[in-house]
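Structures for review follow.
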Structure P
Amino acid sequence: MSLACKTRASRWLTLSSYFGLLILFSLWYLVLVPAKSEHPWVIWLIHMLPLMAFLPVVLKGQPRGHAWLCFVLLLYFMEAVLAALVPNTRWLGLIESLLLATLFTSAMLYARWKSQLNRAQSNAQQV
């Protein structure tokens, strides 16, 4: 499999899992298991804003931003494991853990392969 093909596959997987995670958080915190308060959207916003900050990076396909996204995802993974241990949110925590592991792996691979591809293309242009 060529480097360009690997980059495209990891980009597709990154986008799919990123938007899947955003959809999961919206369903989880606003519809399925909203917080027992008058303002469940506040909890939803706390979960969404850090991820939404990376939306331009993910859409533009910037390798360095994907690497930074992986650091932030580690915090979400801790929360997902805790949610998977609670009986009421077990299946949501497991789905979140799966999406986070997929997003982390694909974003990290995308960052690596895209950087290598950019380097190879710039070297080819110089020759």
Structure Q
Amino acid sequence: MSEPVPLIINNQNVQTKEVFNVENPKDGNFLWNVSSAGLAEVETAAEAAEAASSAWTSLSYTIRRDLLIKAADIIRESRADIVTTLREETAAGEGWAAWDIDAAVATIKDAASHVSSNNGVIPPTDDSNF
């Protein structure tokens, strides 16, 4: 059996003693084990997020924009694998899973275009279904 899917805290893979099974909800087939966050991991993650927020706000707008665009590109390039994982973990149809990834990419790119003007607000989407 492979290692459990780790938590990612402060850009580090974190394995925990406690794990849980992920099963396909449609057929009940076992997919993988995932590390389970306890209070210590949650506190460490919150501290890392606070530190990352400070670092993020110190970056120039152009660097923030470029990082968001790079993140969107990575997701888009990994689309097929992410769609497969979403389908396995949620029993969703391919259309929904693909739409979900495409919407995420579009939302991240839209946020990148507003990086110099957003001040604590959620940017609007171009999809009236949100």
Structure R
Amino acid sequence: MTTEAHFLGDADAPPPPPGHGVLVVTFHFTSKVELYRSGMLLRDRPNWDIWVPPPVLTVDGQPVRASWSTWCYPLPAGPHQVDVREPAAAGRRVEVVAGEAHRLRYDASVTIRKDHTDTRVLQWHGTGRWRA
């Protein structure tokens, strides 16, 4: 099954095809940078200069397009598994109803660790969760 994705931004979801509903997902993140020297945290700051890759989303195991905005996925009525794999794993089972929109929000918090000169990324990690 290939799931079609529609970028929505601030627009309303289009009507679903017969026998389908739509899954509307808004992706949001916050991030901060931590500066380290010799393994010790010196300070942290807001992340104003580092790009955060888009979320990696699968619906029923199939990859679909996503970005840090709102997307719409027309799906056949019934149960579906929705999983974010990056930046932080979170899974959710949803019941899509024909003719209706099911709305979810994925919130990620990303921490980027850099060296004390604020020039080299040492690692990054994130946490994520679904909200209805």
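Rule-based calculations on the coordinates, nothing more; no lab input. Predicted model, so just to flag it, every value in this text is computed and none were measured. Cβ atoms are built from the backbone, for glycine too; each structure is taken alone.
Values for this structure:
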read-out	value
Identity of the structure behind 3.3 (criterion: distance in nm of label points 7 Å out along Cα→Cβ at positions 66 and 98, calculated), options P, Q, R	Q
Origin of the derived value -28500 (helix-only ellipticity at 222 nm (-39500 (n - 2.57) for each DSSP H run of 4 or more, over all residues; to 500); candidates P, Q, R)	P
Top of P, Q, R by relative contact order in percent (Cα under 8 Å, 6 or more apart), largest first	P
Of the structures P, Q, R, the one that 3.3 was derived from, the read-out being distance in nm of label points 7 Å out along Cα→Cβ at positions 58 and 114	R
